[in-house]
Structure 1
Amino acid sequence: MLSTLVIKNLALIRDLTIEFAPGLNVVTGETGTGKSIIIGALQLILGQRADRTMMRTGADCCEINVVVELADESVLLADVNSILSESGVPVCEDGQLLVGRRITGKTVRNYVNSTPVTLQLLSHIGDLLVDVHGPYDHQSLLHPAKQLEVLDAFAGSQTERQACADHYRQWRRIQEQIVEAENDIPSPDKIDVLRYQLNEIRTADLQAHEDNELTARHALAANGQRIVEIVNDVRAMLGDGEDAVADQLSAIMRRLHELEVIDENVGGQFVALLDGIIAEVRNLADEINTFADNVELDPRQFARIEERLAVIQKLKRKYGSTFEKIIEHADYAATALERMENFEAFRNRLQAEEEAAKSALLKRAGRLSKKRRRAAARLAREITGKLKMLGFKDCGFTIAVEATEPGPYGCDAVEFSFAPNIGEGTKSLRSIASSGEISRVMLAVKTVLAAADSVPVLVFDEIDANIGGVIAAEVGNELRALGNERQVICITHLPQVAAGANQHFRVEKKVQKNRTSATVVALNKDDRIGEIARMLGGANSSTVVMKHAEELVAKATS
């Protein structure tokens, strides 16, 4: 759920914090007080492109931040964390998601969990969290792809849907292999080239790490004479020459033995230390002797190393900069050569696999289509019943499932359509112009699908357009019932809707120091009664109207 919305310098709002509650949240206020600014703020958080003209006059920047609590939405939390992890954004370890936008005169910055993100990622996250229904573009149920997803959720066919997607990917992968094969029809020249390349690499008989070892040996051999001179000098200094280290250490040891006779403790320590030094010097001499024995001064051996290195460097220039890339090319050449030498058999096998994959896809899609068609009729009936309760007495709601070419989710296209009145004809949801109509349609759909749809927050604007009386009460009942399944935020002019709120906010507009500001106040019980009385049209909060407001609240919340 949305727990906190913070708005700074957006239109008439200077600095505002709203703490939403679970269930039904209603926002009321006089016309023109700025209720739509709240919807605008949510729109921006959901990824709508920012318009810098929305900034409050005189402000340097506009900021909108929202806190979303996902701890109780384990599946949704896992989906959101997966998206964040793939994008390099810190996940919601405590189940709390922070989303924000900062708009200045020159830049717009988007943040998720305090990390800069793209507008695309912000929009993707927003689609998972909130549906806004009203005269705005963020209405997921207007899109055929979403309608298909909703129908599958209602039908309980997500498993079949995913299976179709898997079969489709496999089918498309084989088709791509066929296209690739057809674009690479073998020719004698191609076969000859591949044979030559494969033979050249195999003849070289490359050994793992051979190039590194040869390079090291080549460096030694190329500097062999100088290395021998250095080694001989060091040998002489250590033990063979005049004033050798070994002789000097022996002399030192004799003197230390004399010290040991005088002071056994101190002299003994020095003798032990020198024994270690002498041992290290001997080890050094042994290592140098071993190294000297491996230095190659044979010109013929040096020539063979250079020849081998030349072969390796030639292969690297032609087939890759490393041993691994050369071997990869050899594997590719072997596979391609085998395919070309047996091209007809290879093509026939791919075509057989493609036919089998398509057959499996169509079979799975056929079963899915039957399930969808049965569910579509049932879902349309339930939505129609809800719409009649919401004031469309003679309406019709249909869900058409039409056959299409195979796609990622089967072979069906789905279209939700609505006929609000007899004789007006049926129109697709995308064609409905009235915001009041589309809002009530969405309310009906969302009420029916509350158990199947995963979006946790629903926002309704102008849900009460052109209705009143008994229908208004039904709208209020449906919104309150929907609030038991989802968090609902509703801007309304209907007292019947406001009466059922779990949390009631009033938008107020004030003028201070010649500046107009809008603010939002969370109402307590007494304030709610007074606000609902105002919405009922009560002048000066008359006793009769106040009593009516109390009755509305009592009935709606009983």
Structure 2
Amino acid sequence: MAEKKRQDIEQKYTWKLEDIYPDNAGWEADFAALEARIPSLEALKETITSSAETLAEGLKSIYSASHQIEKLYVYARMRRDENNASSVYQGLFSRAQGLSVRLSAALSFVDPLLLSLEEGVLRRYMDTCPALNEYRFMLENLLRTKKHVLDEKSERLLSMTGDFAEGAQDIFTMLNNADLRFNSVEHEGKEYPLSHASYIELMQNPDRELRKKVYFQFYREFSEHINTIAATYATSVKKDIFYSRVRGYGSALEQALFSDNVPRSVYTGLIDAVHRNLPTMYRYVELRSSMLHINDIEMYDIYAPLVSEMKQQYTYEQAQEMVLAGLSTLGADYTDMLKEAFFSRWIDVYETPGKTSGAYSWGVYGTHPYVLLNHRGDLDSVFTIAHELGHAMHSYYSDAAQPYATAGYAIFLAEIASTVNEILLTKHLLRTIQDIKLKKYVLNHYIDQFRATVLRQTMFAEFEMLTHDMAAGGEPLTVEALSQAYGKLNKLYYGSTMGADETIHLEWARIPHFYNAFYVYKYATGFSCASAIVRHLEEDPQMKDKYRALLSAGGSNYPLEILDLAGIRVEDAVEVCMQEFAKALEEFQALS
């Protein structure tokens, strides 16, 4: 479909952004109106805290402006995503970005001003003014942060560090994306260009000798810059520790968990639960060794496919039917909304020149969610539809149940609904597929998700905790110290069957997520919680309603409290997830 121009695509396969703005003139009118409102929003600084009523009115105006800029931004960006070469929508998007920055600056007084109120005064406002109810969670959360907010002079001084606070991440980004040169790998008379983008694809090549060459050449480039990378990462860790100490947190990990109100025990509990279940991971490595007929399995064999690529193609209409059947467990109201998404043009389906690559779900409060696809017709594309519609339905139920102030859900919860959909589709396919090879392909896809999303991300999370503890305790984060710590973890997580090649000890040097500390654990907890939700959907007739309550909660509470609506505890969910991993391995072995 890539050769087709956008105007050649049938309308039913394109999203209807007119549901946000009927035309660009509507966008321009809203832009002018919001721009004109900025002086009055700035003036709220003089009156907003004088009474409960003025606070309610002020917050209403502020959230209205926030909604308006979001609408302008989303429309312009999604129009640009249709064709990134469009100068019209490049311009609209740039203007939306600029107005967003001006609005943020105009409203920068809000949190400091609210925090300057005595807690008793703010609580009295909340208790006596019903109009503040929809802002209560935001205000309560703001009060929770108060003990970590410094005096005005200190905050001003700390804000001045912002220009260089992300310096380590910026340096790594430039080194990683601009300066590293991987060149090409020569194999059997053929040149294979090597880059970040091609690395995993080449590591999935059935030719083991090619994989080996790619692996060593890839890491050789990192090893030649390893002292610079170590110094850069150490600086990033020191920055995390500095901010946590200045703001009075017990550790950098505590600060990172604070915004979601997640206790340290959830983070360490994830690691402990995975450790208890590492024998399943070792069985996975042994299975991979056996299936690939490799006695001396090495880390460059970890991506090699256990089942050759399937050539099945599915029309978009066939994919729709597969997704609807797979997600029928969630009830008629859920599948009815999926049909609405399919047939009311929520989705932009096919690749066209200039269109943004990949897939996402997005939108703005007050209209339905949207999904961008680049549908290729293979099985992975079918899973992508289920995944992105999980995000879309989460947003749909949240927006329908919550006011704008609490509609947005936390990143901690964001991948749960999408993963629930993928797992449900997987289980449906495994029940209904007759072709043994295709069933093995689906199982292989499923098994690799456990390895990559739960085990691997938990290992990353443990490495981050270790390095921050090392630095906080005064231990220098040298190349040797970092590589030794990572090597021990890799050995622990992959077991004695995996070869002892030390090249993998450098893997820490290529992970961009490490510059956004203590983030990756959410991938593991999200997949685990999704596994537990699917298990409960299979066993508990009431789970559909509980899950709907989770989807409808938006950001009205902290993530763990929202998970509790569905009866999900992270610690238990990880155990369920590991049980599912073991079960999937057994099913795969039974077919082999």
Structure 3
Amino acid sequence: MPDKKDIIELLENIADIMDFKGENKFKVGAYRNGALSIRRFEGDFASAVSQKELDKIKGIGKGLQAVIYEYFQIGESSLFKELKSGVPEGIEQLLGIKGLGAKKINILYSELGISNIGELEYACKENRLALLKGFGEATQNKILTEIDKMKQHSKFVLLHTAEEFAGEIISRLQLIKEIKKLEITGELRRGMEINSSLNFVLLISDANKFLKNLSAEFKYEISGEMISVKEYFSIPLFLHLTYTEEEFNRTLIITTGSGAFLSGLNFNTHKIKGKNEEEIFKSLNFNFIIPEMREEEYLKVKKKSLLANSDLSEKEFRGLLHFHTLYSDGRNTLDEMIDGAIERGFKYAAVCDHSKSAIYANGLIEERVLKEKEEAEKIYRKKNFYVFQGIESDILAEGSLDYSDEFLSTFHFVVASIHSRFTMDEEKMTSRLLKAIENPYTDLLGHPSGRLLLSRDPYKFNVRKILDACAANNVAIEINAHPRRLDLDWRWIYYAREKGCLFSINPDAHSIKEIDLIKYGIITGRKGGLLNSEVINCYDLAEFKKFLTRKVKRKFYQE
């Protein structure tokens, strides 16, 4: 079933294709404005569609209503299909390149005949865009940079995608009876945020029968005891064959890696023997280290107290912090999100919808904050489940938050995040973040680097200074669990822990289903050795309230 975000994307895509085709600018504007109106709509969008009440949403005229109703009914848009029919397939790819809008793509197509990324790259390298009106050398260089990034990113997949791929492979391999045991290994087993390959260790009983049955499932090439499965996913797939338990355990450790970790510990792979990994580590005079922590960064840690295995687990999480609702750009009501939290075993929650500067995300002006707070208190009293009124407040260009201090004092929990002006130089961005951290009402620095994995690079800032400031100002650091963020980067967790920082692992959920993304943040935390005691979500209700009042007085609901 389509939802609000699907419709917003559809209307924006229609506007892009119309713009490319040079259609009436008012018609194009109607679809763009329609997408914006739906983004800002506070009510139950699915209900408005099912009740045929879209006419009550300002900016959604009869033409747009027909498109939306049709999409909900049959799962596609005949208008969009018709618009695309005369457009080369590669144009949609071009629309995904930063710095290129529909109008510029139209110029490239009409003037240079460019209809896909390959042709665009060739034209840039031939210096054709530098001479084209409206482009120039600087634009040409930026486009080449973006194309290089896209090509590089195509060689990787995000953690959750790798996990989905692995699940599909496991379900196929389980059909082969000669496989007695199999384990995910490599980057995925270590919980890497991006994966360049998928690896499995297999214990098999009969090589000839196994290979015969494997050929019915996959095309492959074999080299020694490693099988390379051909043309299955966008990243390579390798199967490592073993024939005894001892060989299986040895191969599992070696293929899990990382190579830098094993070589840094002077792990003698030829002497690996044991019934399981714990026994193998012990036989080589090493303490057992969980797979997620087997990275070069572990070897650089000087404080021995930070080298204990992470004990983070989802069952220890009591607080669901930083999630969004229909009040801003979420897909579910606050009541529905709280039911989702209760079903998953959380004991309290802090809703953190977008603040008023986030116009693109239907950010909350002061009056709407108060309305949400009233609802949060009603839910608390009705369900006996504490719902803290939080906010994800935008950090403005000079570092202030986008509400007055007087109004900030009315929130229970404040997440300070950057959502705009990512291209500041390092000094200005660092200063901007420092000022936000020093605000007495800031409780959490949200997704600190602003990165979107395989899409947007982190903005430039002095990471050490910012982590030092968080420790000094008793501001927790977010590990945003969305697979496109996983931010703070796990490579900085050891440093932050050394400074005494606290952390909050949050799904940044925009729907009930996305609450489950928290597991990827936990994996990221485990890579940095995080303990439950260092994560504020693991506090019980009384401890969390104490955290919230560590710097300023806060008025909670009357018992």
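Each reported figure results from applying straightforward, stated rules to the coordinates on display, with no laboratory input. Values in this document were obtained by computation on a predicted structure and should not be read as measured data. Cβ atoms are built from the backbone, for glycine too; each structure is taken alone.
When distance in nm of label points 7 Å out along Cα→Cβ at positions 289 and 353 is computed across structures 1, 2, 3, the figure 4.6 traces back to 3. Here semi-axes √(5λ) of the Cα gyration tensor in Å has been calculated and equals 40, 31, 26, so which of 1, 2, 3 was it run on? Clearly, the read-out refers to 2.
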